[in-house]
Structures are given as C-alpha cells and as structure tokens.
Structure 1
Amino acid sequence: MLTLITGGSKCGRSALGERLLDGFRGEKYYIATMQPYGAEAGAAIARHRAMRAGKGFTTVEQYTDLGALTLPPGCAVLLECTGNLTANEIFLAGCKAPAEKITQAVAALAATADTLVVIHSEVGADGMTYAPETALYIREMAQLGRNLAQMASTVAECIYGIPIVHKGVLPCF
C-alpha cells in the first residue's frame, strides 16, 4: 500500500507519516534523503531524528539512486522526502529527468514493502519566474507528484498539521 503525503514546508507531513506507521509491528525503515549541509540542514535532521526516536525505525541515508536500495519484503517504509531526493538527483547527480527515475524506484519499493509512505513537497505554487535550474526542479517535482498520486492508494495534503484526504482513506483517522 502506497500513501502519498504532500504539503508545504513545516506543515506536519513527517509527523503524519510517522503516525501512519505507529501500529506497524514488522521492520520499519526511514529513508532519509537530506544531505547534512550547513547548520539549517543539521537542525532539521536533528529534529527529525528526535521525532522518530523510540518508534522502531531503522534509518537508511539514501541521497540519490533510490532504486539501488534493497529492503526486506513485507517491511514498512517512510520516504522522507521527495523534495530533497529530487534536488539531490538534479544538483548532485546531474540527472535531467529525476521524476521518472524516482517514480520507478518508488514503484519497486511499493512492490516490496507492505506499507510505503512517501513525503512529497509542494513547490512552485507562487507563480514566480525562476532560474532555469530551479524551474527544472519545480517541473520535475510537479511531474513526480502527479506520478506518485496516480500510483498511490491514498493521497493526503497536510495543511497546518491537518490532513486533507484527496484520494482513498487514511488508516489512522
């Protein structure tokens, strides 16, 4: 089962994703995609580690090439988050079509995992014009969001910590 949780920055997506996996009794994996660059990233990583402390997650740091990751069948996975993963693919790995690459990797994870929760970032809704590299990132994130929403059995948008379900049903509500 694939659940997509989307929303803006600091809206409660991660907390919701973790809550969805609270009752899972098998192996749980947290795929961390944020590169630890600078004080702000370090603080965000520390905050997320504290949030999931004691919840039974095994953390796997996977900044690019999600498709290279192999996890045991029947596990639960929280992928945090596609925004970082997409940026890493574009700006670190030089990938020009990360939406397709990440979509294929998520499909493979979904086929292996019992439960997969993907945290996705909403970007580009401001209507501003950006540099070509940023515009590429925004286009790829939009495409990735569409791809994942099609694949997902449940799609929820988190707004101020409140989940709004657009497709399916959230099991904890």
Structure 2
Amino acid sequence: MHAAFLRNVMVGRAGLTRAVLEDAFRDCGASFAESFLATGNIVFEAAALPAGRVAECAARRLRQGLGLREPFFVWSLGDLEALQAAKPFSAAPAGDLHERTVSFFDELARPLPPLPIRSQRGDCEVFLLGERAAYSVTWLIDGRTGSPGKLLEDLGSTSVTTRNWKTIERLVHRYGPSTSA
C-alpha cells in the first residue's frame, strides 16, 4: 500500500472529485484506490506496477483531463508508519502551536540554511529535515498562520506539499501495515 499526496489541490475544486482521483489511479493499474480526506491524498495498492509509475500515470491523466499540473509525492505506508514511529515532533519547539506539519518533496534543488529556519513573520519554523520530508510547526499571528510549504519551496527551490501531522497519523492508523496484520 502507498499514499500519494497531490500538491496544492483540494478535492472538489476544478473538477477534481474523489471519483476522478480514484479512477485515475485505477485506470493506471492500481488494484485499490481510495481518496482520504479532501486534500489530494490517495491511498492505493498496485502490486503489479511500481507505485511511482502508477502515480505518474495518474498525474498525466489529471493533466490531460483537468489541466492539473501538480505532482504527486508517493510514500509507502510502511515508510509513513516509520516516520510516525520516529516521533519527529518530540524535537519540535514547545508553546502555543497552531499546527504540526510535514512537507513532502522529491529532492531539494539547493540545500537549506542551517535548522531551525523561521519565517520572517515568525509564524512558521522548520525544525527537522529528513531525506524527503521536512517537519515544521506554525503559530497563529494576527489571524494568519505560517506556510511551511512556501518557505521550503522558496529556500529549497523545489515543489513540496504539506500536510497536517494529524492527517498522517490518521492515514497510518486507518491503512498502515500494522493495522492490516
């Protein structure tokens, strides 16, 4: 099982429904495809094909059918479970946080400055960097919260997609390898 996280898209906008998203993956070889929440998350299984190839095919179909040009970031559910087990937020700043987030990317085009990195407004801090994920916290300041995705895209010169850490916890709980064993 794998999860694919679509960048910068909410299901229900611009013609992207759960059915369209799920059908794109099934048409590309997934034997199981289910949209999770309404934020461009899809859980899928494709035993006969590499997961990345299935997601690339689905992205092409969405580009052709809806004009969507955003990438998917694919993770195995086992790898997501390992991220969760590592307890990355045990190293997070303390205090009155708004969100704990994880940003997924394929590769940074340029290295990030030394961590932690805080946004100019002080409403977002990237505190931990993994191989294809960065962990951040945000604060609500003057009614607005920070954007770790934008901060990372600007500094790392690459596309990222960001999810609330609770989404990952819920996804792993529902679909993860240890829940199916």
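Tabulated data for the structure shown
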{"item": "Label whose coordinates, when helix-only ellipticity at 222 nm (-39500 (n - 2.57) for each DSSP H run of 4 or more, over all residues; to 500) is calculated, return -9500 (choices 1, 2)", "result": "2"}
{"item": "Parent structure of the calculated result 10, 41, 39, 9, 1, given that P(r) over Cα pairs in 10 Å bins from 0, in percent is the read-out and 1, 2 the choices", "result": "1"}
{"item": "When relative contact order in percent (Cα under 8 Å, 6 or more apart) is computed for each of 1, 2, the largest belongs to", "result": "1"}
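Coordinate-derived values only; no laboratory data. Here the structure is a predicted model, which is why all the values come from computation and not from measurement.
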